[in-house]
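Some structures to go through are shown next.
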Structure I
Amino acid sequence: MIDVLSVENMRKSDAHTIGAGTSGRELMMRAARGVFENAEWKPPVGIVCGSGNNAGDGYALALLLNEAGIDCDVICVYDRFSEDGRYYFDKCREKGINILFLTKAEERVTEKSGEVFTEYETIVDCLLGTGFKGPVRSELAGVIEGINSSHAYVVSVDINSGLNGDTGMAETCVKSDLTVSVGGFKPGHFLNMAKDVMKEKINCDIGIEPVDEPYRLVEASDVAAVFGKRLNFSNKGTYGYVALIGGSMMYSGAIRLAYLANAAMRSGAGVVKVAIPSSISHDVIPHILESTIFPLSDEEGAVGYVPSEIDELTKNVRTVAFGMGIGTGDGAAGILDHLLKTYTGTLIVDADGLTLLSRMDREQIRDRSCNLVLTPHIKEFSRLTGSDIPDIQKDPIGYSRSYAKEIGAVVLLKGPSTIVTDGDKVYITDRGCPGMATAGSGDVLSGIIASLFSITEEAPTSTSSMSPCHDRCAITTFSAYINGAAGELASIEYGDISMIASDTIAAIPKVIKELNT
């Protein structure tokens, strides 16, 4: 896993490193060297600098480019500097590096941007660092507009100027071809708008160790640990029974339930039982040939609550996924309440189940028998928490951690990158693509989660080669990784516009096979 540091954690860690004897000036040169070594340089290069330490990275980079014989100019928006930045700025002057000052930057860049930026093949963005918050000043907005309209290859140092380092939100920001983060990735490199404004990103290690516990970005090698070579001396029970509860006449969702069931089967579950109102059984059966149908009592096309049926369904079942297309009637509410009170495995709640959960008292949710995993998108999460969507977007990790801790559950907040937390640990996966913004993608994810919990819920026997993982946050994140990676493969074949959820399911075996190779 890769460390991801909040802006505050990075600030504290940077200060600690300097206090331990590594000068800020040295760290600045290390940052510049990391950018220099990780980008491809096509001259002439224009390095656009603001006034802080991010600008200092740019001055140090100019020295390295000059030393390598790469033609570059330093373009200063301001004539003020940080202490370490001033040191490298003076060095640039000593070396005779061409330095341009944008006086009245807003006027000059917005009216004559072609004269300022379009002469460069490569532009380096050193305007604003990860500590930036709030709207961009008008003069800097003009500079950013000039960079974005230049058609040059754009390299952003640490983070794209204008993008919030914690949230990945911006009113105006630089759009980069490459972003080289310094010291460690920040959440803003992954969340919300990040994927839309940086084509590629890489981190350069400059010797800063985190002071506080970092967040974790999941990698393929982490996910592979869940799967082991399957032995001949095993059976379907070895890999667990999964129950999926959903569907109604109004929202029959036969295809959605098929997505759920087939995703679970393709992800390794031993047996998948699909529990649906009896009135829609015939609609669903043709779509899920490998799964078992478990008809539930029916009340005018909606599921009815009969405690003995739910007990029979969940007997010896390691994982239950609840809520997809089930509606929000009394029967569905009764089943959810029953599961919370009596079921002792892992309960995954999605879709209509989240709406039902949002109507419950939080004490009722906390006082339960099962392990709980919630998989909301931001609108569903807004209902669960009672918080406005814009507020959540400003602090998605904070809101997710707070709610997860309050109710003692694992929360998976869907988005361009996925956040998973139990209130303490925070995991992120950035796998996925725009084509997954289509009906059924969430059902595929729930099916994968259910399957991975069925595989890892119990410790393996001495004859098993499975590698159990008892970190529920990690298992949930690994599921999101598989879902996102499969979506990316589907996008390669069908494109973001035309791909559908079943295309993602079809790619799951390819992802798991590659992980297990």
Structure II
Amino acid sequence: MRLLPPLLLLACVEPTPTPEVPGVRGDAPAYGAPAPTLRRLTSTQLHNSLRDLFGDTLALPTSLEPDEESAGLRSVGAAVTSISPRGVEQYEAAAFLVAEQVMAEGALRDEWVPCEPVATTDETCAGLALAGLGERLWRRPLTEAELTVLVALSSNAASTLGDFYGGLSYGLAAMLQSPYFLYRVELGREDADGQRRFMDYELASRLSFFLWNTAPDPALLDAAAAGELETEAGLLAQIDRMLADDRARQGVRDLFTEIYHLYELDDLSKDPSVFEHMSAQVGPSAREETLLGVEYLTFEAQADMRDLFTTRRTFLDRTLAAIYGVPAPARDGFAETMLPEDGPRRGLLGQVATLGLHAHAVSTSVTRRGLFVREVLLCQEMPLPPADVDTSIPEASADSPTMRERVERHLTDPACAGCHTMTDPIGLGLEQFDGIGRFRTEENGATIDPSGELDGVAYTDALGLGAALRVHPNTTACLVETVYTYAWGHDPDDAEDATVDWFLEGFTLTEHRLLALLRDIASSEAFRAAGEI
């Protein structure tokens, strides 16, 4: 499900009704759970899992099967993609890279091999080590048959290599290449009432990847083993523990990195001859500014998430301070600062993460910026342009010095107007910021007019656009739908609309606090329900 655009304009579709703000939320609606799917670990989830198990000093594999997006999220793409032959080779190389580091002599090996081998082949010691590693890597205890196969593999390799630990690295590498590690095997099973549900270890995995974006820790696995996750009290105790853990911060950072496509900032490309402030640090700094702001609103302030569009509080380093034309709040690294009250920028729309990412290498892009607002922030799907349409923008001239005049053709040509009328006026509201995010009032010697209207709400500049976005009825509905999509790993269909709306009601009642939404979803019956395979 995607929220629909609010105006009937040519190729665009009918409006979405404004969601009603409830007084008291009723019972959860009946939920028809979709069929479960196997989700491949994203690169971030794989790295997080390895780092949590083996520490920050581990050299992580960098060449892996690329992540793909679906419904705007890599987490959804992970549910519909397989592994290519080249990907199999990459995962094999990655597995041995990790296994050889873990089994190299030192503290890491001592931590994961809880015994001294009595010979080159010691099946008892190998079994102890592989059982402990397997439970963490496969996110459940190994069966006796699985452990037997892995011990035999390790023993054969040890005998050939003449090295117990060298042999054990083959068993570890086998686990790291297994579908039980590379995929989230969460299929559900029937409970005592005949209802198909996610239980014990599957629910632990589901909770951990939703809230932390990494594999379950020992405490969560122990709770699963004890059956605690099948009781309301036990489940809530684990959810509250997880949300209070620092890994919840990483989970929220990863969530918004996917929502806003912030990973693309690592490869931000701008022409330095056009933008003198461009450097290799701009993209990573912009990503960190946005994530620190999200983290602050979620955890420190526990504030209304709509404040993300209007807040003056941000986190800057020297690179971004130079672009924003404000004093750097710290000599090194990032520090909190308040943007000037009479300044031109506030919130997400005033950040390089938005302005620089959704622009061209040598110029701004009113369409890209408008699409970001419509599709990502308001969940409104824009049709693709006709295959033969000319999307180029005329060059600046004496008659058309600013972007507003140059995009006029897009707004009047029937082949373009249906969608560009939805996107370009929003982008024009951000035209006082150039392609890297520097503020300006003129373009080619002419004054820039950033005024416009967002679905009936007029604004005079980017500050007004952010304020209009904050109160737009689709803003909170979009965030709830996107978090739901992230948690379930698929784009909700019409049968799930009532459940998404129920979570929206809860989000509204808790004054749009993200932690409350995460807790509400994780503790819901819907999150535990599994459809028929």
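Since every read-out is calculated from the coordinates, none of them should be taken as a lab result. As the structure is a prediction and not an experimental result, all values here were calculated from the model. Cβ atoms are built from the backbone, for glycine too; each structure is taken alone.
Set I, II, criterion FRET efficiency 1/(1 + (r/R0)^6) of positions 251 and 355 (r between Cβ atoms, R0 = 30 Å, to 0.05): the highest-scoring structure is I.
Starting from the value 0.90: which structure in I, II was FRET efficiency 1/(1 + (r/R0)^6) of positions 75 and 427 (r between Cβ atoms, R0 = 41 Å, to 0.05) calculated from? Going label by label, the one that fits is II.
Consider the structures I, II: one of them gives 4.6 for distance in nm of label points 7 Å out along Cα→Cβ at positions 131 and 379 as calculated from the coordinates. Say which. Working through the options, I get structure II. Sorting I, II by distance in nm of label points 7 Å out along Cα→Cβ at positions 235 and 475 from high to low puts II first, with the largest value. When mean count of other Cβ atoms within 10 Å over residues 91-98 is calculated for each of I, II, the greatest value falls to II. Assign the value 83, 50, 44, calculated as Cα extents along the principal axes in Å, to the correct structure from I, II. Of the options listed, only I reproduces it. Work out the source of 19 here, i.e. which of I, II gives that when relative contact order in percent (Cα under 8 Å, 6 or more apart) is computed. Traced to structure II. Hey, FRET efficiency 1/(1 + (r/R0)^6) of positions 43 and 323 (r between Cβ atoms, R0 = 30 Å, to 0.05) derived from one of I, II reads 0.00; which structure? Going label by label, the one that fits is I.
Looking at FRET efficiency 1/(1 + (r/R0)^6) of positions 139 and 163 (r between Cβ atoms, R0 = 35 Å, to 0.05) for structures I, II, the greatest value goes to I. Source structure of the calculated read-out (mean count of other Cβ atoms within 10 Å over residues 187-194, 11.4) within I, II: II.
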